[in-house]
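Colleague: Structures incoming, each one as structure tokens.
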Structure P
Amino acid sequence: MTLPQITIYYHDPVEVDPRTGWTGLSPILEEAQRIHIKDASSNEVTRLFDYAQPDAVITVDEHPVLSIEQTQMNPSGHNIPQRFSFHVRAAELGVPSILYYPEYSRRTFSDPNVRYLQVRVPLAQLRLTKIYSIPALSVFWPTDRTTKLPDMHRESHQAMSEIVTAIVSNAPNSINLTQLPVVTAALSRMESVITKYERDYDRNTSVRHLLPQGFPHARTSNGVSIDPPSAAKLLKTEDFLSSLDFSSAGSSWGEVRSSMRSRPLTLLFTGTANAKGNDSEHPWPGYLTLLDTLYLREGKTTRERVANLVYRLPVPLETFVSRAGQANPPTPTYIADTFCDMILLDGGAVAGRPMRGNAEIEPCLQ
């Protein structure tokens with residue numbers, strides 16, 4: 001009997017070094033071939049990079065069975081949400097995914113304050129898992145109790161190794177991986193961590209004004225609704241559209257506005273431009289995919305939403321249109337265009353792909 005060929009595509013060899021990390025604790029990975037991720041040539045693998053390139057992809061007989069992001073950085077702020085787009089792409093392609101990061105840790109030896117994870121991340125993973133019936137997991141990198149920094153001993157990665165081993169072993173067997181005991185245990189651990197930190201979040205006044213109980217998809221197992229961050233504003237769609245000047249808009253905008261009006265509410269998220277002023281700052285595209293998944297999605301496509309998603313980005317209109325029109329758009333532009341119903345820019349607005357489909361961008365000048 002021919003044994004399956006397992007390959008680990010990696011971004012940084014240190015992250016998959018069997019002498020120091022989880023790969024060295026998994027017997028099934030002992031004979032795995034290792035290839036730098038930039039040398040991946042299989043279309044099945046490279047399609048996983050469409051939104052953001054993961055740190056590792058594991059294949060069995062050349063078929064992807066697991067996509068992985070991992071970081072030792074403290075889990076607060078935007079560091080973890082910005083990585084969420086890799087989860088979405090994996091789920092769309094039917095591939096399980098793991099984000100391996102500390103539940104809590106201090107930032108540095110000089111900063112004694114411990115930071116804790118943002119519960120929107122595991123909440124959105126649970127939502128993604130439910131929508132696609134594909135595991136999208138938080139696995140928590142153990143924290144050294146003395147230093148309050150990520151534990152760097154190889155033995156500390158045993159839990160990660162066991163989950164990876166189970167998924168890689170069972171992925172080719174056409175079973176529901178969400179029912180694997182180690183996966184259900186990981187999902188339960190995510191639920192328990194969410195409830196541990198669920199009451200540390202401020203209410204978003206714009207959300208509670210229109211949805212007094214909050215978004216129904218963002219409730220913890222205790223019934224606590226976790227609101228979007230303050231950079232997101234929930235508006236009545238009619239009020240939002242009335243605030244825009246469509247006097248110079250082309251004919252296609254009538255259909256766009258009609259489609260947007262089919263959803264009474266619109267979530268407006270404001271980002272910042274990068275240092276060059278030509279695209280989004282790094283965290284925001286990934287954050288858009290999290291907001292979509294956790295608060296708006298009802299189905300597997302960006303057309304199945306309870307509210308519109310609009311992105312305000314201080315980048316010149318002509319710059320965004322030029323970049324979005326390239327054969328291979330830059331990743332931040334591509335994500336914004338792929339996920340947002342509308343993008344508000346300096347000088348005008350464009351309808352994103354959920355609204356315009358494959359039609360050419362027709363700007364609305366303001």
Structure Q
Amino acid sequence: MGRACRSRANRPIHVYPIAGATARGMAILLPVLAMVLLAACGRRAEILTESREGRRVGLYDVDNGYVAYIWYPAQLVSTQGHLVVLDVVTGNETELEPDLNGPMAMCRGRVVWWNSRLRDDKGKSDITVYDLQKGQSLAIAHAKVQGLDADGEHVVWSESYESGGSDVCLYDFGTARQRTISSGGLEGDMMHRDPRIGVGMISWEAYDRNARTSTIAIADLATDERSNIDIAQALPRLSMSGNRLVYRIKQDSQWEIHLYDISAGSDRVIAALDRLEGTPYIEADKIAWCEHVKKEEFKGIPGQPLMDEGDIRDVFVYDIDSGRKRLIAKYLLSPGGRVSIHDGRVFLNVYREYPPPGRSNLVVPVDLWVW
């Protein structure tokens with residue numbers, strides 16, 4: 001994915017008509033859309049799924065020129081999730097699962113997922129790994145999974161039980177063995193959520209259901225050495241890259257984005273925000289996140305009284321070394337603010353157009369954009 005920036009002459013500009021917009025509204029909107037498509041290093045946004053009709057892109061992950069994503073039909077009721085892999089260079093796409101409900105991840109030529117649609121009477125189904133080079137699938141475990149992540153050597157997941165608790169489990173591709181990293185879920189006392197993997201490290205939220213306290217736990221895979229970050233509230237939402245961890249918590253009325261250096265054991269707040277949307281994402285020395293626009297900046301969406309400024313996102317990238325926060329895209333209608341960075345490029349789900357007046361937003365396609 002880390003391709004050099006193309007010359008301006010070769011960059012297409014995509015401007016989509018907005019249903020129900022007046023001439024005056026379009027006059028205001030066109031400059032906004034042109035501004036939205038401007039990007040880091042002078043390039044414009046590429047819309048990876050613009051040729052795919054009737055799709056709403058949901059969860060996605062990116063690896064070395066491939067994008068794995070789940071899409072749903074753009075219709076009023078759209079529960080059938082198709083897991084596909086897109087070759088960004090050729091445009092070829094392979095469907096891996098025709099009806100998926102569950103987490104997925106991608107790394108170093110492998111796509112990993114868990115499908116609740118196929119669960120047995122105990123709520124379990126296979127964790128499946130697809131090898132892009134071999135074109136083969138392999139079941140590595142049979143479990144009830146809440147969330148998972150992967151690198152080139154491991155898959156980590158949160159395995160839940162009828163008690164309401166959950167453990168953290170790890171599969172090693174080198175040894176083809178599974179082990180439990182953190183337990184306590186079978187008794188129902190502990191909930192281990194949101195597992196993430198870095199270089200030789202994994203992290204997760206450990207919620208004690210009896211004490212009603214949360215910590216972020218970190219484990220060294222080689223030594224099994226553990227460390228904890230005490231946090232003020234549950235569900236901090238994590239992102240991990242190398243020996244750095246990013247998480248968010250809310251203090252009073254503000255969101256704080258924390259950067260934790262695992263080697264140094266240092267924790268610092270890099271941003272305090274009123275309008276944070278979604279989970280901050282870290283890769284190497286860059287962190288990306290979305291903020292919704294201010295109320296006075298919201299221009300309205302015709303025929304959609306339930307949509308407000310909280311649905312419109314600005315996209316930022318923060319440079320850890322310089323401490324500089326940079327706006328890379330503005331005024332995007334994006335579901336959830338699911339932003340990420342891969343090979344230095346920023347990805348986000350964006351509505352193809354505004355929902356038609358009086359109709360559900362589920363009927364509008366959602367594309368995957370990259371800067």
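Colleague: With helix-only ellipticity at 222 nm (-39500 (n - 2.57) for each DSSP H run of 4 or more, over all residues; to 500) coming out at -1000, pick the structure among P, Q it was computed from.
Modeller: That value comes from structure Q.
Colleague: Output the label of whichever structure in P, Q has the greatest value of FRET efficiency 1/(1 + (r/R0)^6) of positions 147 and 323 (r between Cβ atoms, R0 = 41 Å, to 0.05).
Modeller: Largest value of FRET efficiency 1/(1 + (r/R0)^6) of positions 147 and 323 (r between Cβ atoms, R0 = 41 Å, to 0.05): Q.
Colleague: Then there's this: With mean count of other Cβ atoms within 10 Å over residues 235-242 computed per structure, which member of P, Q shows the largest figure?
Modeller: Structure Q comes out on top.
Taken together, the values in this text are just the output of simple stated rules run on the coordinates, not laboratory data. Computed from a predicted structure; not experimentally measured. Cβ atoms are built from the backbone, for glycine too; each structure is taken alone.
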